[in-house]
Structure 1
Amino acid sequence: MSVAGDVTPAAGAGSIWVRTSNGSIARVNAANGALMGRYPADPRGGGGGVAVGFGSLWIGNVGTGTVWW
């Protein structure tokens with residue numbers, strides 16, 4: 001499923017994770033849709049994918065060629 005252009009949500013840890021801006025990731029409760037928190041991403045990153053695995057949130061920052069976890 002794709003939301004708002006090329007922003008694809010990720011599922012993991014009982015939540016839905018979506019990049020809402022270059023510098024912000026939202027964590028949404030999968031059961032009721034409530035916002036659970038916001039997490040930083042590289043604001044210079046120019047967007048990028050989000051994944052959950054190995055006990056971590058992984059954030060790709062396309063513009064800077066980096067991955068945060």
Structure 2
Amino acid sequence: MTDDDVDTSDAPEKLDWSKAEVGKFYRPLKEQISMKVDADVLHWFKAKGKKYTTLMNEALRIYVDSQEHR
């Protein structure tokens with residue numbers, strides 16, 4: 001079946017993209033690594049909850065972004 005053969009009459013084309021959000025569903029690729037972290041730093045992040053690795057990643061991203069904007 002070609003694109004021209006597809007019936008899209010029940011799904012009209014969206015022409016107004018003024019409310020679209022760029023990157024809303026973007027998720028960066030993740031890589032699993034092993035790294036050594038000072039024990040007190042690790043304990044501080046772990047005390048914040050189960051998603052401490054996500055929090056560590058967010059902290060690293062903030063640092064990277066701040067360095068890029070120098």
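Tabulated results
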| item | result |
| --- | --- |
| Mean count of other Cβ atoms within 10 Å over residues 20-27 from the coordinates reads 6.0; which among 1, 2 | 2 |
| For 0 (helix-only ellipticity at 222 nm (-39500 (n - 2.57) for each DSSP H run of 4 or more, over all residues; to 500), calculated) the corresponding structure among 1, 2 | 1 |
| For 11.2, 34 (Rg and Dmax of the Cα atoms in Å, calculated) the corresponding structure among 1, 2 | 1 |
| Mean count of other Cβ atoms within 10 Å over residues 12-19 from the coordinates reads 5.6; which among 1, 2 | 2 |
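Rule-based calculations on the coordinates, nothing more; no lab input. Note that the structure is predicted; figures quoted are calculated from it, not measured. Cβ atoms are built from the backbone, for glycine too; each structure is taken alone.
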